[in-house]
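Asker: What follows is a set of structures for review.
Just so it is clear, none of the values below were taken in a lab; they were calculated from the coordinates. Here the structure is a predicted model, which is why all the values come from computation and not from measurement. Cβ atoms are built from the backbone, for glycine too; each structure is taken alone.
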Structure I
Amino acid sequence: MEFGMFHEFPSLKGRSDAEAFDEALEQVDTAEEFGLDAMWLAELHFAPDRSLLSSPMGIAAAMAARTSRMKIGLAVQVLPLAHPLRIAEETATVDQLSRGRLIFGVGRSGVVRTYDTYGVPYTESVERFNEALEIIRLAWTREKFAYDGKFYRFGETSVAPRPYQQPHPEIRMAASAGDTFPVIGTMGLPAFGSARHVTWGELKSQIAAYRAAWKKAGHEGDGAVFISAPTFLAASDAAAEEAAAPSIMSFYRYQAALLADSIKRTASPTAARFARADRLAKLDFPQAMKDHVLVGTPESVARRIAQLRDELGIDGILAELNCGGLIPHRDVVTALRLLCTEVQPRFR
């Protein structure tokens, strides 16, 4: 199994952005030192109370310069919000700087407010995503090409640099809605899922749909699925829960409000979105422990991951070690060290 940390570079209340960057990058250095497989970078905009990670490609370049072993993952680059030629150039640059350690995670995001602020209609997000991904792949694999699509049109052009990895970095695609999983399986891409909003049981059916679509499309093997989840580790289960609960529950209250805002901005929101927003608003920590999070000692977290690996067929974990951004830096570093040294080795 692959082990990674999902990092949002949280902002620090009452402290400077420089201090927040220093702490976040110290966690990157700790992950490199203790042998974590991958560091995953979110893309979050216009949420200064939550995160400073509005430029994941810039942070990825900084990580490429200060690490030499660990994979650098984007989880995810929101393709409809930027020009695909620019994304292709910047991604290939980071892949060169890291000597082929970049994993290119892509998605659409469900935060409608971000689309509204950028002036991109959310109703166009699927079509824009599909065009952007096609252009990026062409840019990486063709010496010259032109494109004439609905949203992007340009004459013959060339993109430099070329990716270090050939033909290009691994592409993984995120899914938040259940009907996206079979789409990813049909495309033949590894998939990202998340236990943030759906239960482990719901993820099991989503992963099954992904693998069924994968096989139906005639791809070799079974595909690969990587799951992000709020995660925290400490010396005892009680200590882990006490430290993590306020931050995780603050995150869920924020997510419920964010989802409710997206529903208001959507012309025809689905019943599933209403149900999810209501469920998150009512969620308590015991239910989160049961259905969504990985919190406890290294032994209990490793045992739960092994169970999920066997039941769901997952290929990796993106541990959100400071979900909510309220856990003190020193405790996040300790949790990261425990993940690297006491959990990850059990799956080698």
Structure II
Amino acid sequence: MVAEKETLLGKSLSELQEIAKDNKWPKFVAKQISEWLYKKDISSIEEMSNISKKVRSFLTDNYVIGLKKPVNVQTSVDGTKKYLYTAQGNNFIEVAYIPDRERATLCVSTQVGCKMGCKFCMTGKQGFQSNLSAGDIINQILSLPERHKLTNIVYMGMGEPFDNYDEVMKSIEIITSEWGFAMSPRRITVSTIGVMPAMMDFLENSEAHLAVSLHSAIAEDRLRIMPVQKTHPLQNIINTLKTYDFSGQRRVSFEYIMFKGFNDKAEHVKELTKLLHGLQCRVNLIRFHKTPGFEFEGSDRKSMEWFRDELTKNHITTTIRASRGEDIFAACGLLSTKEKNKK
């Protein structure tokens, strides 16, 4: 049986240097390979024209670049595009591309499905199939037809990023390093429901922004919709965040999906204000998108505006996030490949 070739995409500079060292190549060859992988549009090793034929031949015999183009795309009436990519184990992942005037944001996935079981999320309802490798995550960017238009990357697609911490951090290293995409970490946001201690490690070892899925400041209510509350209580997460300085360019924000009658009343404003007191942050209010099989209804626009204004009066910067891609199930909480994975 012929051994399966290893994938180059997703390898860090240090890993490429190890390959060069093992094969007694000059050290600079690793940098050359990384530049071809992450800075230039190539589809084959043979296109690495400034690398010796001997090295290219070895790489061709033992490696593939590993680029996988999307297998399907849906386009929303608002311009949002949802791309479908293959993943290991004959699975699929979905990725949302969101153009907005001078910004173009890619919402990347980190897992096939999700273990966390949040009661309002289609990905959570799908269950967990597998983690994505750093190469799988980077492929979502490099294989995107609009790659060169991207200004921002958000880890808010399928999966809990900090449940796949090592591969997520490796992908961020590739995106932000000079030898990789050289993108500012201030253009990257990682969203989590509050998995510790990975969240703390992220804050220590990255300069990217953090977004925390909150959805209720009342512990028992949050537990009802987010099982993670039992393992990682919200108060512990907030206490940890208050030990960090967010007064500079780095930002922490809270995602707050609004459910009619569940988390949109005066008592919820009061508890949220008390919880976030003393923490420099932003709250993003998100409309719940009604889907079959979920018990909740979304708060109406008037309630959301009232909630925003009340939090603002309490000196908490609050915005209502525009809903994008709802008609193609690309909006917040709607990504799922459960049915496609079965086929």
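Asker: A value of 16.6 was computed for mean count of other Cβ atoms within 10 Å over residues 19-26; which of I, II is the source structure?
Answerer: Matching structure: I.
Asker: Where does the value 3.5 come from, among I, II, when distance in nm of label points 7 Å out along Cα→Cβ at positions 131 and 251 is the thing being computed? Write down the numbers at each step before the final one.
Answerer: Numbers: I: 3.5; II: 2.9.
Only one of I, II returns 3.5 for distance in nm of label points 7 Å out along Cα→Cβ at positions 131 and 251, namely I.
Asker: For FRET efficiency 1/(1 + (r/R0)^6) of positions 67 and 115 (r between Cβ atoms, R0 = 30 Å, to 0.05), which of the structures I, II scores highest? Working shown, then result.
Answerer: Values: I: 0.40; II: 0.60.
Top value of FRET efficiency 1/(1 + (r/R0)^6) of positions 67 and 115 (r between Cβ atoms, R0 = 30 Å, to 0.05) goes to structure II.
Asker: Right, something else. Once relative contact order in percent (Cα under 8 Å, 6 or more apart) is calculated for every structure in I, II, which label goes with the largest value?
Answerer: On the way: I: 19; II: 16.
Looking at the calculated values, the largest one is I.
Asker: A value of 21.3 was computed for Kirkwood radius over Cα pairs in Å; which of I, II is the source structure?
Answerer: Values: I: 20.6; II: 21.3.
So the calculation was done on II.
Asker: State the single structure among I, II that was used to calculate distance in nm of label points 7 Å out along Cα→Cβ at positions 299 and 315, giving 3.3.
Answerer: Details: I: 3.3; II: 2.2.
Computed on structure I.
Asker: Could you tell me which structure in I, II was used to calculate helix-only ellipticity at 222 nm (-39500 (n - 2.57) for each DSSP H run of 4 or more, over all residues; to 500) as -15000? Working shown, then result.
Answerer: Numbers: I: -15000; II: -9500.
Structure of origin is I.
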